[in-house]
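Novice: Next up, some structures in structure tokens.
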Structure 1
Amino acid sequence: MRRVFFITLTLILFLIAACSVSYSQYTPKNVPRVASYWNKIKDKIVQCALCPRRCVLDAGQRGFCTARINRDGILYTLGYGNPIAVHVDPIEKKPFFHVLPGEKAFSIAVAGCNMRCLFCQNWQISQAKPDEASAYDMPPEKVVSEAIKSGSPFIVYTYTEPTIFYEYMLDIAKLAREKGLKNGMHSCGYINQEPLKELLKYMDAVNVDLKSFDPEFYKKMGSMAEIGPVLETLKTVKASGVWLEITNLIIPGQNDDPNQIRLMCRWIKDNLGSEVPVHFSRFMPSFRLQNLPPTPVEKIEEAYKIAKEVGLKYVYIGNVPGNEHENTYCPVCGALLIKRLGYFVWADGINNGVCKKCGYRVEGVWNK
């Protein structure tokens, strides 16, 4: 009964806290923009250089992400100014737990993705083609003005894979920075280093899905993706000074091996630092893995325990309503700093990032 109560309450809180932005949708007129980061190979053959797939495309061919197309020897990006999803969310939904607790995040996405994860939670939009989906007419200027109008201090590029609408995201981020807004993205991290470093100049926070620490999992579940570029992305984000958080969706029988989780946590501590928050999220049947059961809560708790044993300071559990590990505790004195119930947040134990009890400065983004 207690679990049913918390699930029901969280659903109610979600409906209250997360509100959609209402604009008229339409089928895009398909006015593509010339893409960044590509090379001409020969004749009308081009190679995309945005992500590690480095698709080689003949005239008329699309990239793996479906959002880039070779038209007569020139690579274009599709979906520029045409987001498929626009919402005002709690920033905790991204999830960012060390970024402006309780604030709003103006969230947008363009259809498409450069992975085909069998467990995708947003497959209806991530597997769509941006020039064929019903979308919104929102050039960068309108995105920024609507974000300001909504009272959101943050614009977050999320839901699908932001890499595939790189040019659109970058133009919004530059304009948002000029207007005093912050930028963040939730990404699979599958992006090449040159475009990533350019983008990070305008980012304030990044959450990367580290889907597993097993290379075979990436190949099997992500359509032959490689884990190496994702690890490089994590190190580059951390080195840039942009705030970094990590999400790991635990899928029963697929990436829940305790030894792999321990290896992953050790790598995070050794290469990124113990202060990087890690969110272990519970899998719910979706897309092509609807035959699997939800992850047992005991498995999520086990991952939490492993991460804390390794020495990570901030470890969280997601998709388990009412779990105490949604909260933020001081790593020095153990005081409750931020209490969370669904998307309701009470940050009574912290002031501008400082623990009120012992004075420890908690790592994160705490000021607008």
Structure 2
Amino acid sequence: MAQWEMVKLLAPDTLIVMSDVKQTIHKWRGANPEQRLKELRDFAVNTTDYKGIAEYTLAVKHRTPKAMSDNENITRVYVSSDDPNNSGLPKNRTKWKCKNVLRDFTQKSVGILCVSNILANDITNSLRRTQYKKNGTVFGYPMNYVRLGSDNSPFDTVRSMLHKLLWLVDDRDRLRMFVANDLFWSLLPLPKSKLPKCGQRSKRDEPAGRWCTSGALAVNICTRFGLGLLSLRESFLEAESTYACRCDRAILNCINHVGRGVLRLGGTWDNLSSQERTTKIDSLVMQYENAYASYQKKSIRSVMTVHQSKGREFDVVVVPWFSTIKWDERDSFSWDTSQEEIANVFHTACTRAKEEVVVIVPKDSEAQWPPA
């Protein structure tokens, strides 16, 4: 309403209004698109400033020639459980199907669009931690992807990580322990069993080597913070071959961007207070995040919720777990398309695609589409 009052105060000579009655972004606070259109028509009739000249319906699809949310244009991939007592198996297979789609469309932009943040976070964690084969070798292509729009995004991961490093710069021993264990665990996509804790008494070659590396990193971070971040990134690139995995490139490149930004400050960084350094780091992370978003075509694989995908487009859209069963007991959402808002959300997800929509469906609990 505030925007509409401002438009009336500005009184432009010509007023063109475009709307989408399927848009649900403000329904949660009571917005009614049909009612708002009626109010606009009444305004044009009852005011002396404007008169309604014409109404047009935009029917040409510029993203794709096909109606991507039509049933015949949706590819369904079914997952099932061989063991009826193992409810987690279909969910694990759903995660693997998401990864298989990324492998099948290596030259396409792919958006994995989820009904909730909980599901999107679980898909992201699965991608981060299962990029190696059972024989220890890495998959034969780089699986670059990014989680957008959540506290599980690479940019929030970098923020929290760098805040902790800043907090520990005056305690080199604790900083070294944090780098050797917590930091390696959070950035390397490995199960904890593959990355045992290490310390000064570590005897096995791998933990002992990691302990030595963390010591050198701690010295660099404490003495020259920017240079320490660059060496931190390099150490994780080297660790990829050691542990047969692949780190999240958005995280490593964001660390690199912040490190270079701190180095450009030179002596000014040393004179900043602790709060000013935190603020500067947040600014540099946001700078990289905005540049990343504006250069989205280079980020060809993204995981997000459907609401976070508005305004974006992908060659291929993946909708995981298209089921009336909730993904998680903590979740408040499912693909119950009998609810108008959920039906509109699914329509939004499908229409982000330019070429193909892949819907991953657990057998015997498939959500209905089109809704009844």
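FYI, it's all coordinate maths here, none of it is from the lab. Treat the numbers as computed from the prediction; the structure is a model and nothing was measured. Cβ atoms are built from the backbone, for glycine too; each structure is taken alone.
Novice: Which structure, out of 1, 2, was relative contact order in percent (Cα under 8 Å, 6 or more apart) derived from, given a value of 14?
Specialist: Matching structure: 1.
Novice: Out of 1, 2, which has the highest value for mean count of other Cβ atoms within 10 Å over residues 238-245?
Specialist: 1
Novice: Thinking only about Kirkwood radius over Cα pairs in Å, for residues 190-325 alone, which of 1, 2 has the largest value?
Specialist: Across 1, 2, Kirkwood radius over Cα pairs in Å, for residues 190-325 alone peaks for 2.
Novice: Another one. -14500 is what came out when helix-only ellipticity at 222 nm (-39500 (n - 2.57) for each DSSP H run of 4 or more, over all residues; to 500) was calculated for one structure; which of 1, 2 is it?
Specialist: 2
Novice: Work out Kirkwood radius over Cα pairs in Å for each of structures 1, 2, then name the structure with the largest result.
Specialist: Going through 1, 2 one by one, Kirkwood radius over Cα pairs in Å is largest in 2.
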